[in-house]
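So, here come the structures, one by one.
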Structure P
Amino acid sequence: MSAKTRTECERVLSGETEHARALAKSVAAFEVAWGDSPYLTPRQAYAIAMEVDGWGDMDIADWIQQPDRPLHQISPFDLFDLRVMMLVGESRAWAEAVRQRCYKLSDGIETGILPFDRPGPLIDEVLIGAALSGAQASLEEMPELFERIGPRESVDDEESEHYLIGDNDWDVVSDGFDDRCRWDEWEVPLRNGHPLLPAVLVDRHPFSWFDYIEASGPGYLQALAGRLAED
């Protein structure tokens with residue numbers, strides 16, 4: 001074995017060891033942050049963080065470097081109503097801004113913080129909604145990725161009023177997010193053909209989804225529908 005080959009092998013092995021240590025540390029962080037959470041299990045949280053990291057590391061990053069397809073065909077934008085993407089066009093700057101928010105979301109989830117837990121821009125809640133289906137698919141179809149994290153069954157003890165969500169309770173996750181959202185319209189861009197989307201986009205153009213402004217809060221969509229009915 002040449003000195004050059006030996007050095008390269010040592011570099012690869014060292015990298016694998018560092019990766020394993022980083023993965024173990026990350027897994028431990030998720031178990032601590034979400035071990036007793038009624039909103040997410042550690043595996044669900046890990047799956048969501050992995051989904052948004054994947055967008056940032058691969059899908060969006062690859063497209064920014066080489067936009068060989070329309071942006072609306074790239075994850076997670078293929079989950080958005082096309083009327084959103086008509087306004088965005090092929091903006092690399094917008095895609096890069098989304099990529100940066102993906103990392104912000106992932107870092108927060110690792111420490112036990114969801115976008116509903118702190119003030120933040122609309123895009124954060126839209127992205128967390130977009131991540132749910134892919135995260136669920138990863139957990140169901142690639143369980144080997146989550147073996148380092150202990151599984152959790154749902155717990156519903158009426159006598160002690162103790163409840164914990166289980167790894168398979170994704171409907172409960174979505175409902176819980178809807179109850180806790182700061183932006184009432186967080187799912188509208190993800191629901192194809194939603195009748196209120198045009199009005200939402202008039203109020204909040206996608207270029208403004210990164211602004212740190214006061215969230216719309218509960219009742220916004222109802223008020224918006226009432227306003228449209230009056231017109």
Structure Q
Amino acid sequence: MDEDAADPNDTETIQWRRDASTSRTVRLLWSLGVGTFFAAITIIVFWRLYDFAAQVGAGTIIIAMFAAIIVTILAFAVTSNTERRLEALASRLPITTPSGPALERAMDAALGTIAMMAVMGSLMAVGRYVSQRELLEVGAGPFTGMAALLLPLALVALVLASFLRSIGTLDREKRTIYLYDPDQAIDLEVIQGVSTRRLGDATILKLEYAEPDGQYVAGPRRIVVPPEVATELQGLVDGRTT
């Protein structure tokens with residue numbers, strides 16, 4: 001279940017945080033989106049290296065090297081103290097290892113890459129098998145097309161992850177929404193209507209701005225917040241407009 005970090009002890013403000021560290025939906029979309037692009041690059045690099053090495057009889061070395069990298073990543077992912085083990089490994093090398101949220105995102109990207117490599121590799125392998133056996137008149141085309149289709153779908157996943165990401169504070173006393181990264185402040189006095197749409201554990205708010213003297217008011221028209229924040233915000237707006 002997704003979680004939204006909040007501060008329940010402050011009666012005047014409601015704080016929330018929806019990002020890859022608190023929302024499994026955002027984390028999964030980001031991981032698979034980034035992983036798809038990395039997977040495509042990795043498959044191309046692997047195939048080029050394997051093709052070159054196979055010409056000199058060293059193809060199995062490339063396979064073993066990539067398999068070892070994948071096993072190592074999976075081993076780090078399942079361990080409970082990934083950061084400590086990575087630091088121990090990197091202490092022998094002249095590199096700086098990521099830590100905290102940066103390490104979590106790196107592991108998410110690595111696992112997403114492995115998952116999408118398995119999907120894309122399976123599609124390509126099935127397509128090759130079908131083509132060699134002449135099981136379909138169109139050959140490997142459908143399977144290659146499905147593998148290629150994963151790239152625009154990955155872009156959609158990244159856009160959704162960005163849209164569903166939200167960090168902010170609702171200040172009841174000042175009747176203002178403060179959004180962070182990027183920083184924005186929305187004065188509820190210029191909001192004349194709010195419509196909501198539930199999406200899993202999140203709520204998409206569509207904000208209708210007043211236009212005094214026909215003047216356009218800048219600000220986000222849609223934001224994603226936890227359901228309790230949406231209920232509170234809608235109550236503040238409806239209470240003022242009724």
From which structure (P, Q) was mean count of other Cβ atoms within 10 Å over residues 53-60 calculated, if the value obtained is 18.8?
P
Of structures P, Q, which gives 4.3 when distance in nm of label points 7 Å out along Cα→Cβ at positions 61 and 101 is computed from the coordinates?
Q
For volume of the Cα convex hull per residue in Å³, which of the structures P, Q scores highest?
Q
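Taken together, the values in this text are just the output of simple stated rules run on the coordinates, not laboratory data. Every value quoted in this text rests on a predicted model; they were computed, and no experiment measured them. Cβ atoms are built from the backbone, for glycine too; each structure is taken alone.
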